[in-house]
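Quick note: the coordinates plus some simple rules give every number you see, no bench work behind them. Note that the structure is predicted; figures quoted are calculated from it, not measured. Cβ atoms are built from the backbone, for glycine too; each structure is taken alone.
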Structure P
Amino acid sequence: MDEDIRITGRLVAAARALAGIGQKDFAAAAGIPVDRLCRIECSGSAWVRTAEDAEALHRGLRHFGVIVIEECGDMGAGVRLKFTREDVRDVARLEGEGGIVGSDDAP
């Protein structure tokens, strides 16, 4: 995901809905307080103003495999999953098996 892509609270809420993630879990993955996430989402279509918040939100999106699609031509911005639901289940199953921790070279 490109860290330069601008993001709005509405896109974050859409991303969470698409991935089936609650605010508490997303905020934890992003490394921000839940109340800050709530304020960002409540801002609707306003651009996230601080680089720190944008970076945190992108971190949360990456964690849950969500990609932001930029506005292009006459089409608005959107979100999509990086992996299929089956891929996500397989990754979760493999991560839960234990064993030696190694680097993750998945794209």
Structure Q
Amino acid sequence: MPLSNPSATVLFPASNTATRINTVASTVSVLLAPANAARKGATIWNNSTSNLYIEFGSTPTTSSFAVKISADGYFELPFSYIGLINGIWDAANGSALLRELT
């Protein structure tokens, strides 16, 4: 099958608002951001010396998660995901600094 380029240009929606959501680190699952149909994107900075484990739409554990953000790491939410974002750390220190773009 030959490769081809899509004929349409895909544009990402523009955003002019960034809402700060700061969450204290916890060794039990915590809500980092609620579902938001207006969300166009989000960034998460793990402001901790511990790993942060992210799950979309369900409860994460340190062995079952979608994304692992290392200490002092950064993550950009892909695919215009609008559901719940939950997190858990392997030790409770620091926080998650999330910016939700709408």
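So the values come out like this:
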| item | result |
| --- | --- |
| Percent of Cα pairs over 13 Å apart, for residues 23-62 alone - highest-scoring structure of P, Q | Q |
| Structure with the greatest value (metric mean count of other Cβ atoms within 10 Å over residues 15-22, set P, Q) | P |
| Mean count of other Cβ atoms within 10 Å over residues 71-78 - structure with the largest value, from P, Q | Q |
| Test item: Cα Rg over 2.2 N^0.38 Å calculated as 1.21, pick one of P, Q | Q |
| If relative contact order in percent (Cα under 8 Å, 6 or more apart) is computed and equals 43, the structure in P, Q | Q |
| Source structure (of P, Q) for helix-only ellipticity at 222 nm (-39500 (n - 2.57) for each DSSP H run of 4 or more, over all residues; to 500), computed value 0 | Q |
